[in-house]
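Peer 1: Dropping the structures in below, format is structure tokens.
No lab work stands behind these numbers, since they all come straight from the coordinates. Given the structure is predicted, the values throughout are model-derived calculations rather than measurements. Cβ atoms are built from the backbone, for glycine too; each structure is taken alone.
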Structure 1
């Protein structure tokens, strides 16, 4: 689902509407705009941030000083870099590839724990 939403962001010029048609990619190759949908829509504006949290498997425990990550990339995405996630005491930056994740910047005093992410599978047409 994350990959489909990312693809839809590109079609809608990074301004997700409140709804769009989810027809098979075999039939149309792209999401179909709904004629009266607002674009962008307030509840759609948070989708990119929610997708980042999902793709990183982000589970912060700020009081405990631990950040757990279980990164996973959707089919078709070969690299994800996120820079400047703010935490008390500094920022986190991370790069994710199919081979794994790499910390680029880490706030002092924040322990990072990596968990296995979901298995990467290629999506079929549809």
Structure 2
């Protein structure tokens, strides 16, 4: 899990969100909308899709592209539980909540980083 959680507001533009995601080297941002939908997620794919449709990243607000129907994990989830939720839901990022606060994001990259060395170790020991 990455504990570098980029949080943005629903009125940030897509360009602002993309610049922050790029600077932090993360593929997703948690969108906090306390007056509206609560906690959502904006991913690099959301930004890419908007730009691909010809929408202006300088004026397009993040809330128009935020996924609000989010599956949340807790810090006690195993990597296997996270991977199962991602595979079932067809998404690549999972927000980790602790007491209703975002404390991290698990990405497919995080899972691969953890599992690849373990698989290599298994191969070497056989």
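Peer 1: For the read-out helix-only ellipticity at 222 nm (-39500 (n - 2.57) for each DSSP H run of 4 or more, over all residues; to 500), a value of -12000 was computed from one structure; give its label from 1, 2.
Peer 2: Of the structures listed, the value fits 2.
Peer 1: Hey, distance in nm of label points 7 Å out along Cα→Cβ at positions 30 and 94 derived from one of 1, 2 reads 1.6; which structure?
Peer 2: The correct label is 2.
Peer 1: When mean count of other Cβ atoms within 10 Å over residues 14-21 is calculated for each of the structures 1, 2, which structure yields the highest value?
Peer 2: Across 1, 2, mean count of other Cβ atoms within 10 Å over residues 14-21 peaks for 2.
Peer 1: In terms of mean count of other Cβ atoms within 10 Å over residues 38-45, which of structures 1, 2 is highest?
Peer 2: Answer by largest value of mean count of other Cβ atoms within 10 Å over residues 38-45: 2.
Peer 1: Moving to a separate point now. For mean count of other Cβ atoms within 10 Å over residues 54-61, find whichever of 1, 2 sits highest and give me its label.
Peer 2: 1
Peer 1: Right, something else. Kindly point out which one of 1, 2 the value -0.71, -0.99, -1.13 was derived from, the read-out being log10 I(q)/I(0) by the Debye sum over Cα atoms at q = 0.19, 0.23, 0.25 Å⁻¹, for residues 6-77 alone.
Peer 2: It traces back to 2.
Peer 1: Which of 1, 2 yields 52 for percent of Cα pairs over 20 Å apart, as computed?
Peer 2: The structure behind it is 1.
Peer 1: Taking relative contact order in percent (Cα under 8 Å, 6 or more apart) from the coordinates of each of 1, 2, which one would give 25?
Peer 2: It traces back to 2.
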